1. Out of P, Q, which structure matches 16.8 when mean count of other Cβ atoms within 10 Å over residues 47-54 is calculated?
2. Taking FRET efficiency 1/(1 + (r/R0)^6) of positions 103 and 223 (r between Cβ atoms, R0 = 25 Å, to 0.05) for each of P, Q, which is largest?
3. Out of P, Q, which structure matches 15.8 when mean projected area of the Cα convex hull in nm² is calculated?
4. If you work out percent of Cα pairs over 20 Å apart, for residues 95-150 alone for P, Q, which one comes out largest?
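Nothing in this text is a laboratory measurement; each read-out follows from the coordinates by a stated rule. Not measured: the values here are computed from a predicted model. Cβ atoms are built from the backbone, for glycine too; each structure is taken alone.
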Structure P
């Protein structure tokens, strides 16, 4: 398993990161047994995957607890990433300590601000009007993160879902930031325009989230109607697909997306790989991608995803897939916030 150095840090992570959102079970992903979590985490380590991504908000902290249980006795082999919500950044240390307590660990390898600090983003994390109207500042949040790093509670500082302007604000604080975690896959290519070039220029690594677009690129849904409403509330789908959970109010690109999936399945069959593997292979072909975050609910899914990291595709085939997915990019555009209207983005 290939490893990549994160930014200017001394941390090396595998090119695949295990997404831990489902760990601990919850309303979004359903039940998840601790045995399966243990099996996936231990098998991942055996297969050379050392990075695990969680957050304080995932399943109300149960994801962190579950990951901590699975890594008991294996802490020194793992790179653990967690995230703090923007509404909690008046007291970063308190929330970091609480994450560490749930994980039952002494330090985090990477601690990220989960979303940028702006009113629209903060409103998704709290209903406290005093915080919404007077949120923490970028300077306040990253000064506290830097203090935690000097204290040894975290090894590296990151951000998640930060756009070009928002990254520039962080860089101006003078705090070393090593990674930005952003949605990136064949049908979510918005970061290519400005975010990826800025990260390359400033030695900020990118960990791509939603590598399989929540199962869509694994080919598990035959029609748009098969996609669960709570997983169809992004701009990839028309507003009505979300079953009342969508807030973007746009027509989506589901026809084009399912045409992309159909074409990817043909390419994958010709290569004798699973379409999910092809989606991962394509991501890792991009020079700006350090690692792709993929959820694995069991060992079979994990092994298939790991196998994909060992393949490579030609430049020509990469270009073919770029062209196949271009119609979706044309519709969704270069706004990487896939959950708000294009004119009302939390990421800029």
Structure Q
């Protein structure tokens, strides 16, 4: 049976969280003399001299309406990377516990584990880029605290089989983190709908992709109130800046525009995939549920360097297991996609 209490690090259980000045009163006030702020203002705005809401309540309320998730089950991080790091610091004892990742996948799961001195065990995806459930089961032991699953996956772009993820959730007594950074570009349903069913489920999402706000650094974690209570205990008191909260609120009012952008990106993704399939040196265009395409192309590193000489930057994934001779290409604007295709045609012509 899943027991959150058994997962939490002992020092975190005993931790008395920092109580900020804004935590120590409730209600409305007009005069703030509690937080040692510069009361005269700032050169940028009369508001930025004040610390932001440490609980980001207005943003969570707006997210709740869009995502149909209760505010108590929403956590905001300084990018999803902060959420990832906080999960390690809350639940994984350095030098003792381990986590499982399923490469090829998002690199920060392993980097953050290494920073926190947590052992990483690897259950590589199968050749069809799906979970190897047998390998996962064999790797897990009493000290396995987290299994990381990215779906749609990066860099493979595919969604993982939902039933396989449910099997992991049903049979693993640690946390299962489903990273849905690219879910808006997929027809798959979000696992946020399953929060009541799985007490060990954590769902990550982000404002960086579909919302077009990578520069803000705003990530989301959805989980039980008990899990998020631990993260809120560990997080810095003011982890989301005032400008970020303000801009996120404005963006959340424009859900129609965001949905239009998502549809346009998906249409361009499909069109770009069709063009790639006609390029002679491209051996395979992998199916994509994300805002990028993974292609297998002859002499991928040379193609990467050629594109770079044309001022076009893509991601060379050739050194990644199962992605040999592969490039990861983000769907750009129509003009950028045209420049990319023209450059690839020029590369092919140079070979004749």
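1. Q
2. Q
3. It traces back to P.
4. P
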